[in-house]
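Take a look at the structures below.
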Structure 1
Amino acid sequence: MLCHKKIYQPISNRSITLRMKIKQMVLCSILFLQVHGYGQDTLYVAVNGSSSGTGTRQAPLGSVAEALLRARTITSEDTVHINVGPGTYLLKEPVHISEKDQHRIVIEGDPDHKPLLSGGISIAGWERTKEGWWRCKVPEVVRYGFRFEQLYVNGVRATRARTPDTGWFFVDSAKESIQHRGTGRVPEYATQVIFTRPANLHTLRKPDPEDPEIVAGFYHKWDYTRKPVVFLDRDSGRLFTGGTGMASWNPLQKGSRFILENYKAALTAPGEWFLGRTGYLYYIPREGEKMETAEAYAPALTQLVTITGTAGHLVKDKIFRNISFAHAADRMPAGGNDPMQAAAEIDAAIRVDWAENIVFENCEVMHTGNYAFWLRRAVKNSTITHSFIYDAGGGGIKIGETGLPAEGTPLTERLLIENNIIRHIGMLFPNAVGIVVFNAANNRILHNVIADSRYTGISLGWMWGYTVTKQYTTYLDAQGRLQYANDKALKNPSVNNEVAYNEIHHIGWGELSDMGAVYTLAESPGTHIHNNVIHDVYAYDYGGWGLYTDEGSSDILLEDNLVYACKSGGFHQHYGRNNTVRNNIFAFGHLQQLDFTRVEPHRSFSFTNNIILMDHGTMFHGPWDKGNILMEENCYWSMNAAAPLFMTQPFSSWRQHKDKGALFADPLFKDPLHGDFSFKSLKTARKIHFRPFDYKKAGVYGSGDWIRKSKMSGDEINAFRGIIREREKSYSAYYR
C-alpha cells in the first residue's frame, strides 16, 4: 500500500498539472481564434488611431484603409465589422475594395455622429489683404503643381471668381474651323471663335500675372460646355477656344450664353475665391464669416471610394452604414469638358464595378465636384437607401455603363435606390441628373426626393430611336473602346425599370432647356412609372416638362402620377410607340398642359382616364389632332371663366372626333392652387373611371427629422418663384 501511495501521488500531481496546462492551452487557443482565427470580427478605427494599432477599441487603427488590410489577414469566414469613430478623416487615397477583400464587411459609424471621409486638404493660415480680402499660401501649388477647382468654406461651396457674378453673357455668333475631321459624328479637333459684345470683356483688359487659364462655360439648350480660353481680343469682343468640334445638333450659336471664370479681376463678390499661379488663395468672406476660425477644404481626390472586382471575381457583400463622404474633386481636362447629355462622362465620388450585394445605408455624400455615386459595370443586387446627397457639382446617382456592355459582360441590374434625398445638385455641371439609368435593367427607384436640380430629375435609357439601323448610339467593342453604332441594329438593354413614389420638384431653375422630371429614351418594355409627385419644373426656354417620353420611347406605362406647375406642360411625347398614359393628374402648366411633337403611322400612345386642370396657357401644343393617339374618358377643366379651345375646336367637337367619353367639368379638388389635390367629391372622377390614388405616399419615409430634411426652405422656394416672376409677363395663380 505504501508502495502504491508513493507511485500514485506523483501521478496525481502530474495529472493536475497536465490538466491545468491543457486548460491554459484551450483558453489561449480560444483567445487566439477570437483575435486571429475569427479575425477579431470588429476592428476599430479612430481619428487618433495608428497603423501600428491592433484594431481594438483600446488601440484603434487610423484609417478605413488600414482596417481593410488588417481584415484580409482574418482566416475565418465570419462578417468583419469595421467600426469608424466620429471625426474627420483626410484620405490620402481613395478607400479601395477589390476581390482581395473576400469577407462580408460592414463599415459602420455612429448614426448620430457620422464619421466624415474627406478627399480634401485643410486650408489655414489666412491673412487680410489691403483690398479687404483674405488670402493664404497653399505651398502644394508651387511645390507639387497641385491645383484645385472647388473650395468649401464653413461647409458651404464657394464660387470660383467669375463674371458676371449672376446670370450670363450672350453669344452674338460663333464660327468654327475644323482642323481634323476624324471618323466620328463630331470633329476630333477644331477651333472656335465666339463673338460677343466687347463690353462683356472689360474686366479682362489688364491681365494679372497670377492668372492661370481663363475658363468659359457655355449654356446651350440641354448642354453645358467648358473650354479654356486660348486667346481673346477685348476690343472686338472675340473669344478663341479649341478642342473637340461642336456637335451639329446643338452647336454654340446666337443666343447661347456663357460665363468667364478663374481670373483675379473677376474676384468681386462675397463668397468668391481665386487661386493664383504663385500659390496664393484669395477669398472674399460672406457676411458674418470670421476667417480666423474658418474651416476651409480644397478637394484633392476625385474618388473617395472605389469598389472594383473582375469578371471572374466579383466583389461581394460590402456594406457602408452611417458614413459621410465629402470633398471629391472635379478637374477640367486639358481640352475642356465637351457637351454630353446628363453630364454622362463626369465621374463620381463613389464608383462600383463588377460587384454584387453592395449596400450604402444612411450615408451622406456632400460637397463634390462630380456625381455622388456611379454603380457602373456589372453591378447587381445592390442598394442605396436612406442616404443624403447634397451640394454635388454633378448629379446624384448613375447606374450602368454609357456604352453597351461588351459581349460577355453582364448588365448592371436589380439595383434598389430607395428613400434617398438628393438636393442642391448640378452646381458645376447644370446638365447633370438626379438619378440616371444608362444601360441597365430591372432596377427599382422608389420613394426618393429629388429637388433643387438644374436639369432632369430621373432619366431612363441611353439609346436614341427604335431598334433599327442608322441610329446614332454607342456601344463598347471587344477591346472596351466606345464605338458609334452607325449601321448596327441594336436593342435597348434598359428595360423593366420601375420609377415609383418619388417626389421631384423645383428643378430647372431657368438655366437649361429640353428637360423632364422623368425622362425616357428608346424601347423599354416593362418599364413602369407610377405614383410620383412632380411639380415646379422651369426651363430656360422650351421644354420644362413633367413626364417626357423622348426619342423612340416605347412600351412604357405611366400611371397614377400627380404633375403640376411645369413650364411646358405635365406630359410630352417627342416620338415613340405604344406608350400608355392613364389615370394621371396634370395641372397648371405655364405655356400649355400637354405637348406632342411627331406624327407617326403607328400608335404613338394611349391617353385615357386622366384629369387635366389649367388656369393659364393653352390646353394642347403640337399636332394632337393629327397624331395616332387613342384618347378616351379624360376630364378637362379651366379655372378661368373662358373655356379653352381644343386644337382650334370647341370641346363638343373634340369629344366627338378625338376623345370619346371626355368631360369638360370641375374635377372637384379641395385646394389645388395650394397643392391640395385630394377630392371634395368623386362625382366627376367616377364619370371618367378615374381611380383615386394617395399621392401623399410619394417622397421619403421614416422619422420626422428625415422627412424635414427633404424639404426646401421658404427662401429657396421664393428664389425659384422669383425667377419665374422676373422672366414671365404673366403666370399661373399658383405662383402668386
Structure 2
Amino acid sequence: MTGIGNNYQVASLSNCFVIGVDGKADSYGGIFKIDEEQVQLMKRRGGVGHDLSHIRPKGSPVKNSALTSTGLVPFMERYSNSTREVAQDGRRGALMLSVSIKHPDSEAFIDAKMTEGKVTGANVSVKLDDAFMQAAIDGKPYQQQYPIDATEPTFKKEIDASALWKKIVHNAWKSAEPGVLFWDTILRESVPDCYADLGYRTVSTNPCGEIPLCPYDSCRLLAINLYSYVVNPFRPDAYFDFDLFKKHIMLAQRIMDDIIDLELEKIERILQKIDSDPESEDVKRTERLLWQKIYKKSGQGRRTGVGITAEGDMLAALGLRYGTEEATEFSENVHRTIALHAYRSSVVLAKERGAFEIYDTEREKNNPFINRLREADPELYEEMKQFGRRNIACLTIAPTGTTSLMTQTTSGIEPVFLPVYKRRRKVNPNDTNVHVDFVDETGDSFEEYIVFHPKFVTWMEAQGYDPSKRYTQEEVDALVAKSPYFKATSNDVDWLMKVKMQGRIQKWVDHSISVTINLPNDVDEALVNRLYVEAWRSGCKGCTVYRDGSRSGVLISTKKDKKNELPPCKPPTVVETRPKILDADVVRFQNNKEKWVAFVGLLDGHPYEIFTGVLDDDEGIVLPKNVISGHIIKNTDENGNKRYDFQFENKRGYKVTIEGLSEKFNKEYWNYAKLISGVLRYRMPIEQVLKLVSSLQLDSESINTWKNGVERALKKYVTDGTVAKGRICPNCGNETLVYQEGCLICTTCGTSRCG
C-alpha cells in the first residue's frame, strides 16, 4: 500500500493478484495473454499468482508447425524471466506458479527448479487433492488426466502416487521447493468459493501463498503487532490486553474496507493513465481490460487481508515457550478473537454501508469456517444473516518480513529465527557505495551484518543485563539459555507441534497462512515427509520447508557447523607432464564463411588444451557430422618431434585416426591456440580464460571470428551460475551476468546471449 497519499505514483494499493483466462486457455494466445497481464501488474508493484493446469501436457497433438505440445515447463521459464525483467530499477516482481497434481506434467513441474538457475523468478507450489494424499500414504495408484476437471478427459494415465510424493518430499528437502497446497482443504474452507459460479472460484494463490484467489481478484494486507498488546513484557506480571486488542481489530477491519475505496480510486487513475498513453488502442487493450476486471472484482467482493505479526515475540513476552501446548492454546484463543471481531466489524459495516453485492446467507450456511463462527458466537451469526457482511473474506496471515523489520519483532506466526544472527540485504546493482559480502547462485549480490533480535535485547534489559556490552559467543549462548527464546527458535522448536499449531490457527483464518518450517541442515527426508503429512491431517492449507543451507537464504546462523566445515581450499592440481591420451570433445563453429572444428582435450573433465582447424575435404580435417567426442593422442618420434592425432570410433565400432592435427593449422592460429592451451594447462578458471580470449586485440577479421569460435567452444565448461565478473549486460547495463549452459544470462533483465 505504498501508493497511499502519493499522487506522483500511478500504482495499485493491492499486494496480491491472481490472473487467469476463462474457459480453454492452452493456446499460445491464452498463454501469452497471461504473460502480458503478469508484467502489467508487476510494473504497478503487485505480486501475481496463476495456475498452469490449463496448459496441455507435453506430447499432446497441436494444429501448428510444432505438431506436439512442449508441455508447461518451458512456459514456467518464460513467466519466470518476465518477472526478473520487471524486477529492476525500483519495480518489484513476485510470482507464484501452481499446478494440480492431477496434471500429467506435474512431475516435470515439481522437478523444474532442481536445475540451478532455472525458474529463478517464481515460487512454485503443487496443488494436492485429498485423493492423491490418501493414495500416496496407502501406496495406491492415482489417475492423472487432462483437462484436470473433465468428466471425459482427452488424456489420462495411472501413476504411482507414493513415488511422486517421495519426489515432492525429496525436492523440498533438497531445495525448499515446491511448496504444497492442500487444495481440497482450501476449496472446502473457502468462503468466497460459496460464490464459485459467480466468478469466485479459487484457482491459485499470491506469491507467498497466504491469499488463495479467483482470477482478477486482489487483496490488500494489514498486520496487527501482537507484541504491542503485551503489558509488562518479559516480567512475571505480564498479560495480554484483550480489551484493547478487540477494539483495534474492529478498527483494522474498518480501515481495510476504506482502503478498498482508495484502491478503486487508484484503479480509476490507472485507467485514466492508460487512456492518455500515446499508444494505439490495439497496444493498450489488454492492460485496460485487465484493470477493468480487477476494478469489478475488487468492488464486488471487497476482500480484505487483516492479519498479524509478532506471534513469537508475544508468546515469549508472556513467558510462554513457542511450540508448547500452553502457548498453542493461547495463540488459538488470540486468533479466534481476531476472527470473531473482524467479522463483527464487517457486519457493522454492512449495516452502515451495505453488504458486498452478491452476499447470500443460503450459499454460506454449510461452509465450515462460517459454522465455526456460528458456534463460537451465535449472536454474530444471526446479525450476519439479517444485515449481511461488507466483505466476502477478511483474514490472512502473511510472512510480514519487511513489516517485522519495521516493528522490530518476529514475523507472522513464526518463532524467532535466532536471537543473534547475520542478515543479508540484497544490493541494488546501481548502488556503487555498498560492500558485497555474498553472491548467490543466480548472481544477485548481498551485504551481510550481525543483528541482535530487538526483543531479545528487551528481555536482557528487563533482566538487568547490559545490551551494550561486548559478549563472547559462549556468553550469548548462556543468556539465550536463560531466556524464553531458549528451545523456541526456528531451528530447535518442536516442528510437529508447530505444524499442529498452524492447523489450529488456520481454523480461524478464512484465507490462508504463509508459513515456512525452518529445519537444521542435518535432518533427513523422513522428517519432511512427516511434517507434510501432519500439515495435511491438521487442516493446514499449505506448507513449505526450508532446510538450513539447502539454498541461499537471507538470514544466517553465526555459529560454525564444525561437522560441515570444509578443509582449507587447495589450488587445482597442475599436471606438468601431459598424459599420452586425453579424452576430447568436438565443437564445430563458423569462421567467416568457413566451417571449423575445435578439439578440446580434457583432463579429469577439465579443459587441458585446444586445437582448431578447417573442416575440409582436401587440405583440412575430414570428420563425420555425428562425431562429438574421441581422444587426442600425443606421439613423439625418435627425434623428439611431437605429433597430435585425433581418434574416434565410427558407427561400426572401428577406430578412425586423423593424424597430425597441428599440420592442418595456419601458424598464426596455432600460436594463439598454444597460448590458450598454456593457461588451460595451469588451471586458470575457465571464466578467466574466456575473459583473456575476449580481450585479445587481433588485426585480422578472420582471426577475430576464430576467437569468437574458441570462446563458444570453451563456454560449455563454465560451471552454471558462475558470475561473469567485470562483464556488463548490453541491455540493462548492470554487472549481473552469469554463465548458464554455455550462455551468458543477465539475472537482472533476463537477457541471454549464446555463442
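Coordinate-derived values only; no laboratory data. Computed from a prediction, not measured in an experiment: that's the story for all the values here. Cβ atoms are built from the backbone, for glycine too; each structure is taken alone.
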Task: For 0.45 (FRET efficiency 1/(1 + (r/R0)^6) of positions 257 and 409 (r between Cβ atoms, R0 = 25 Å, to 0.05), calculated) the corresponding structure among 1, 2 - done: 2
Open item on the list: Computing relative contact order in percent (Cα under 8 Å, 6 or more apart) for each of 1, 2, which one ends up highest?
Closed with: 2
Task: Among 1, 2, structure where volume of the Cα convex hull per residue in Å³, for residues 465-712 alone as derived comes to 292 - done: 2
Open item on the list: Ranked on FRET efficiency 1/(1 + (r/R0)^6) of positions 385 and 497 (r between Cβ atoms, R0 = 25 Å, to 0.05), which label among 1, 2 comes first with the largest value?
Closed with: 1
Open item on the list: One of 1, 2 was used to compute mean count of other Cβ atoms within 10 Å over residues 577-584, and the result was 21.5. Which label is that?
Closed with: 1
- [ ] Out of 1, 2, choose the structure whose coordinates give helix-only ellipticity at 222 nm (-39500 (n - 2.57) for each DSSP H run of 4 or more, over all residues; to 500) equal to -11500 when calculated.
- [x] 2
Task: Structure from which 16, 45, 29, 7, 3, 1, 0 was derived, P(r) over Cα pairs in 20 Å bins from 0, in percent, options 1, 2 - done: 1
TODO: For percent of Cα pairs over 23 Å apart, for residues 361-520 alone, the calculated result is 37, so let me know which of 1, 2 that is.
DONE: 1
